[in-house]
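Okay, got some structures for you below.
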Structure I
Amino acid sequence: MMNHDAAQEPAAAAKKARSVVFLYSKAYFDVLRSLPVHRERERMTLALVHALGLHAQLQFLAPTPATRAQLEAFHSSEYVDALAKPSANDNGDGEALQTFGLVNDAYVFPRLFEYCCSVAGASLTAADALAHLMRSRVRGDSATQQPVVINLGGGRHHAMRGNASGICYVNDVVLAIQRLQTKFKGASILCVDMDVHHGDGVQEAFYHSDSVTMISFHQFEPGFFPHTGASSEIGSGRGKYRTVNVPLRRGITDDAYTKLFDRVVGHTVHKLQPAVLVLVCGVDTLARDPLGGFNLTSAGICACVETCLSFHLPMLLLGAGGYSDVDASKCYAEVVATVLGARQSLPERIPEHTFYP
């Protein structure tokens, strides 16, 4: 059953419906299944989107895989070598793979490099699409709402310049932000990360930057991955105060989380007036997620998405964590409905679809 308890849709306005682009191709969603976790999440979400009739309001866009040179816009060439040919770095003792983080929860799997190029390429394609829609809107009808581009396979926010981490092999978030920076010189970009785990890779990439502001809401306690994200981490040099960490205890519920989210993000937007919002929309904050400790519902998550939409900024929405395929896919379908302004009209019962029951 879809939950309608919390997030309220905005009242009907004179503004025309926003353009919403959804990154999809059969090849892309097939390669996403090679990741050892949440293998069916994106396909289940798409099945729900179709069953709920939301697909008719979306513009589907096939992503272009990233090239090696595009990966090296952030990642080191040595690390990209390791991703492309991990066997060449395995001398039997695993020491070389350890150097690049390709062990434990970021181990090598079949089609690894194809997966990396696909995820990074999808977020780069999404950034390009958002830039195109932004320019079209500037030239055209200002009454149209700001566009949103969605890449649910993205949001791999733990990957570092030279190593994998936390089931993240390429940092498509960083690559997409870099692409937006090249499209809009001097524009201020706000990245809001609501995954249950701290967005350490994105934070590190822009810790000294004054053009990218990073806000991360995450679980923070001894022993919880990735062991970073204290409120004292605020940026450095020109980037001082451009990093905002909101460390939270396990068990937080919708009411407390959404109030805090509204206050922190709202204040930041008001003060900094960013030109673009990048939302890392992890749903491992849901109750029952096997890798998280929060107690949110899809209604609470959608309320936060609604808050982001209320700022009337062009938005790149990336997926991230969410390790129960069933719960995550239902939530992401509601997120899509929220972006489309259709959440309140969703049926109480989930209609039959490819993965039903």
Structure II
Amino acid sequence: MKNIILSGLIVFSIIFLGFILFKDNPATKFLNSLNQSQKDKAMFSFSDSTKTRWHYVPGSMFQRAGISLAELDGEQKRLFEELLQSSLSETGYLKTKKIIDLENVLREISGDSVMRDPENYYVAFYGNPDLDSLWSWSFEGHHISLNFSVLNDVQSIAPRFFGANPAIIPFGPRKGEKTLEKEEELGFQLINSMNPDQRKMAIFQENSINEIVTRNSIEVDPLSPVGIKFHDLNPSQKELFLSLIDEYLISMPEELAKKRMKSIEAEELGEIRFGWAGATSSGKGHYYRIQGKSFLIEFDNTQTNANHIHTVWRDFDGDFGKDLIKEHYANSDHHK
């Protein structure tokens, strides 16, 4: 009898602990802080079409789904910040906050408080983290689009878009402050480390491409295979190339970033290319792309006298959690 009671207590404790941990999920805590009207704005079915409708232009130019930061009270904003911090690395979180803060700089430059608003960023949930093993959420506004997909305890983040305008603050007390500088500086270091033969392979056109090629496409296929292959680089250049790829990965939580880099190094190095277009020094338009068999990175800095950066990471089979969705349907009994 004692053994039965003890076993029952253990089972109850495990269930209760799981319930507590589940309720401590930052997404659940944030959603539970919303009133019903706010939940109606923020929550959608997992299959809702707005899940894959994304953009990086200012909010006044694109109608976004979800609830804006402006509609949250102080405590709700605090809980949202906890969610964002738990879903990104410290680097990714600080990068996100810095980009949002540039809206204040643009407001000072333009005097436009409607288009330039640091609270005109939206959060939307697809599915219910309280009830569903598969769900997703997004955080988006001017120069930010982060699309998170979650299957049980596995997370992916793609597409990931970060932009910066101005990339270098031109005047005022913060003159010279840079955003997304490593993505640019590492690219310059790599292209300028190459000998003439390597540059001929890497530079695929003289003039810069004026915008990321894939724009805000829902689905992306591999672009034309341009640029120099990884194995055509010398050892120091290879190290620099991997550092550049890593700069795009380290916005994700550390373990997720390490796992992806390990996969790239094990399975894709022979396929990866680095292609360049445009100027090879700052102040003039330039563009690069990095493409492997599973992913694409694009970088451009051409607008506003080459002081306006766009960057994106796309997963050919994993954008918007496509790979997690396939896994979910393959392993769920009710889908067999």
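Since every read-out is calculated from the coordinates, none of them should be taken as a lab result. Being a predicted model, the structure only gives us computed values, none of them experimental. Cβ atoms are built from the backbone, for glycine too; each structure is taken alone.
Going by relative contact order in percent (Cα under 8 Å, 6 or more apart), which of structures I, II comes out largest?
Details: I: 23; II: 17.
Going through I, II one by one, relative contact order in percent (Cα under 8 Å, 6 or more apart) peaks for structure I.
When distance in nm of label points 7 Å out along Cα→Cβ at positions 50 and 322 is computed across structures I, II, the figure 2.4 traces back to II. Each of I, II could give semi-axes √(5λ) of the Cα gyration tensor in Å, but the derived value 38, 26, 17 comes from II.
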